[in-house]
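A.B. asks: What follows are several structures.
Laboratory data are not the source of any read-out in this text; all were calculated from the coordinates shown. All values derive from a computational prediction rather than experimental measurement. Cβ atoms are built from the backbone, for glycine too; each structure is taken alone.
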Structure P
Amino acid sequence: MISVINTIRHHDYGLFLDLYRLNHSNYFWSEFFYFFARYGILIVILSMVYLIWNKRINALICTLFAAFFASVVDVLIYLTWNRPRPFITHADITATIDRMRIDASSFPSSHTYVAFAFATSVYLYGHKKLGTALYVIAICIALSRIANGLHYPSDVLGGALLGVASGIIAYIIVQKSEKNWNQ
């Protein structure tokens, strides 16, 4: 069992290094990853303006519930287990985002779970084009968090799974609650 865990850690770190090195070896990728690591979540949050503008309040409520559910699980994980971020664990890794505003816990990636929770909620609510665009942005956010030395691939994978699961749960709850709202 220990050898399996060590193998997973080895591959996790190997994938991390590949993206981190790509980020630091190419100007285009450096700017791309920096933009999405820093501002990608703002694009996702701005999708709420679209939902309000188009009077899609139920979809908006669903996205907020999804983010709330994921945040609760994140806090429970944080209280029981803190995985150090790559730039803390490895002396040769430097985070390219301001480290003063970042807590030390790496798992799961909160930017990633919020982005995937929003994308899942919006997509399930029937806004397929916006939902698909949000999924693409969520993937860019996830990759950029790795490339900038902030998370390991398993952190963003955990964040993505948490976001999708919370989006599905929120959708089910809001759908069932809608029947009561209409009465």
Structure Q
Amino acid sequence: MPLSPGYKRLLIAFLMLPVLSAGAQIGNVGRLESWTAKPISREHRSGELVYVTKVTAAKHKDLDRVVFEFEKQLPNYRVEYLKSRFYDGEAERVRIKSAGNSFVQVEFFTIPTSEEQMKFTEAKGFRPKGRLRMPTVQSVTDMGLFEGFYDFVIGVGSRQPFRVIELSNPARLAIDFKH
């Protein structure tokens, strides 16, 4: 039985309550547009639903770039190197089997677990798949969407400095890795 649009919005709002309180605690850490190996996080407060619409990766002259594109605006996020080949999933630690020797976790907060997000996620070309033939970035893995947290892991050949850049029209988050 299909749900009415009003009921869907109410259900999404109810499911987002725990996430909104968690997202409000991430704070703004690190400097945007500066090379670092330390965590970067940003809060973007809004009452609007935000969806990840596409993920791309490309080689440039001196860097590799991974870009996350969003519908409407940027969500709250955190970008940081993982300490090992293990990702802490929703219920257990998971060994990362993607290409790379070091891994950067990109965590988006307040992304609704909804049919709308699944349309984007399941669309052809949503993200690069398999081993990428770039100097630094070797893989981009979708680790899943759970209770408003949408995680990706970027596999790199070695731990290199990265920088985070916020772009608009459309809303995008670019993460650059030096060669």
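A.B. asks: Of structures P, Q, which gives -4500 when helix-only ellipticity at 222 nm (-39500 (n - 2.57) for each DSSP H run of 4 or more, over all residues; to 500) is computed from the coordinates?
C.D. replies: Source structure for this number: Q.
A.B. asks: If relative contact order in percent (Cα under 8 Å, 6 or more apart) computes to 32, which of P, Q did it come from?
C.D. replies: Derived from P, not from the others.
A.B. asks: Starting from the value 16.4: which structure in P, Q was mean count of other Cβ atoms within 10 Å over residues 59-66 calculated from?
C.D. replies: Going label by label, the one that fits is Q.
A.B. asks: A follow-up question, please. Can you tell which of P, Q yields 18.4 when mean count of other Cβ atoms within 10 Å over residues 51-58 is derived from it?
C.D. replies: Label of the originating structure: Q.
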